[in-house]
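Each structure below is given as structure tokens.
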Structure I
Amino acid sequence: MDKLTAIIVDDEQDSREILRNYLAKYCPKVTLLAECTDILEARTSILKHAPQVVFLDIEMPRGNAFDLLDQWGEIDFEVIFITAYSQYAVKAFSLSAAHYLLKPINIEELEKAVACVYQLYLQKDKINRAEILLANFTKDKSQDQKLVLPLMEGMQIIKMSAILYCEAADNFTTFYLLDGQKLMICRNLKFYENALSDYGFVRIHRSTVINLEYIQKYIKGKGGSVIMYGGKELIVSAGCKRGLMDRLKG
């Protein structure tokens, strides 16, 4: 595969022009097929051109990105989301491993996103991050949400309810799952602490984030410790004790 075919969906003319020029100058592997100003045009254009990647602005006057994606049973193209609103990007995109760019678009981040999508096509990666992102947006903040974990050999999708706890290992994070699996992920624990904090997870130590659903017992002490489902005892640091107690009471 020599080229990625693409369309741009953004209601702002200036934004479309900037992205078009950046793609032409810095992303030679992208062939731009069309530009659209709203989701109605985008649907028609996607059906007509069958692009491999859609650069998709999230907020538009006549419907947002998720209104567009919801019209597909199976999303057979990659999506690089574009947003001026950083709150969208903090957790939802992290959980789904979806590609996103913040406005104003950074050239280096654009090049990285395009290179990543290109590599996924070369590897025939079938995990559709956009579908997972869309499914997560339609649910409340429950542990039915899915998390995409990047492994050395690819990706693994798990429900948050499958996670017992996470443990730091230098710049890696080890996930301990209910079924006994251990998954080492090339991202630090702080990343997952931020991504999972709204879904019933809390840091109890500089090296440990736990799933509150699976605490069976708290043992008092300066920091104390918790007994998790299955009998694993984990130390609570003195600095994290207050946060744990507040979450348990809440």
Structure II
Amino acid sequence: MKKGRMLYEGKAKQVFAVDDPGQALVYYKDDATAFNGEKKGVINSKGLLNNAISSLFFELLEKNGLETHFLKKIDDRSMLVKKLEIIPIEVVVRNIAAGSLAQRLGWEEGRDLGRPVVEFYYKDDALGDPLINRDHVAVLGLAAPAELDALEELGLKVNKILREYLAARNTLLVDFKLEFGRSGTSGAAGGKILLGDEISPDTCRFWDAVSREKLDKDRFRRDLGRVEEAYQEMFNRISG
């Protein structure tokens, strides 16, 4: 496999072309941002750990029948994936009130929601990734109704699989963000929808089930310290 030109660079990852036009190489960086890029920094070994954690989670989901873009881990910081046309909708699944949801509802963080809550956000950095509903999706032409149904269904399936897996490892899955894309080199609407992006402490909130200690990017966002240790602890829990 030959690493080609860079196709895309985001806040936490770089994506490169490879020999196969239907595949890409994702490289995980140590760069960290928060609050729509207003806060920036570096978390030592974050890229290495997020690559390892995401690889393990993707493998878990595949074993449970949920297809993803993941093909294989290449090295400490890189994975080979299927190339997708990313749907510009972030799917957020919440089990416990935290972050923006706690603020919107006026609830104290840590309140159990009683059932999973699915939210959609318009993936647009310039707009701050605003919360949207199904009517907004239709007006913006982001996805067909059947595709949006699939995003919600897949988000809930991911939640069930990961929540049970983490519960056995003394960890609460508070909430998480997913991105999906259409498969196939044409990227045509109506193509098969696969889970893409990553699943890591950057995109999830993980709490210790007993102490409620935060084991995710909130430690960076809120200047709680021990950020690298939290990422390492999450890797230890899911890989052990």
Relative contact order in percent (Cα under 8 Å, 6 or more apart) - highest-scoring structure of I, II: II
Entry that produces -1.67 once log10 I(q)/I(0) by the Debye sum over Cα atoms at q = 0.18 Å⁻¹ is calculated, selected from I, II: II
Winner on distance in nm of label points 7 Å out along Cα→Cβ at positions 10 and 42 once structures I, II are ranked, highest first: II
Distance in nm of label points 7 Å out along Cα→Cβ at positions 58 and 74 - highest-scoring structure of I, II: I
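Values quoted throughout were computed directly from the atomic coordinates according to the rules given, and no laboratory measurement underlies them. From a predicted model like this one, the values you see are computed outputs, not experimental measurements. Cβ atoms are built from the backbone, for glycine too; each structure is taken alone.
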